[in-house]
Structure P
Amino acid sequence: MSKKNKDIEVKIEETEKKINGETITVSTLTIGKKEIGQVLAQEAKKFAVVIDGRNEATVKTLDEAIEYVIRQWNLND
């Protein structure tokens, strides 16, 4: 018997935050009411992935960062 895959809606909300005097775009990923991670835009072509308040990785594109957060959520949930 195999489980049927369910479609899960991931919401991405972009906000601007001031960190160390710089305005940074922060994309927050949520599933339902649970926040699964954040992506912080750093310098050109660099995005920091933050999960549970820890800096998990630095990637080159926003798509890579979103995939990383979802992959980690799938592994740990």
Structure Q
Amino acid sequence: MAAPAFAAEEAPPGASTCLGCHSPVRADAAIPPLRGRDAAAVAAAMREFREGTRPATLMDRLARGFTEEESQAIAAWIVR
């Protein structure tokens, strides 16, 4: 299913909270920025976190709060 369409500047619901840790301006941060990454890979990582198949300290709990469609929309927005 295709991700919902959002205006370029408009974050899908829940997406802006990602920037608290995945800041696009802190390339030296322990938590990597997601800007410029492949949206499909980010969505896949969120799916793995949600399903518990990817090790995590926090992302597994956060990802469970989003559906697959929401995760795809967030991924498409955050990598831009």
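Every number in this text was worked out from the coordinates using simple rules, so none of it is lab data. Only a predicted model underlies this, so the values are computations on that prediction, with no experimental measurement involved.
Who wins on relative contact order in percent (Cα under 8 Å, 6 or more apart) among P, Q, i.e. which is largest?
Comparing P, Q by relative contact order in percent (Cα under 8 Å, 6 or more apart), the maximum is at Q.
So helix-only ellipticity at 222 nm (-39500 (n - 2.57) for each DSSP H run of 4 or more, over all residues; to 500), computed for just one structure, reads -6500; which one of P, Q is that?
The read-out was computed on structure P.
Here P(r) over Cα pairs in 10 Å bins from 0, in percent was calculated and came to 18, 51, 22, 7, 2, 0; which of the structures P, Q was it taken from?
P
Between structures P, Q, where is Rg/Rh (Cα atoms, Kirkwood Rh), for residues 25-64 alone highest? Working shown, then result.
Numbers: P: 0.97; Q: 1.00.
The structure with the largest value is Q.
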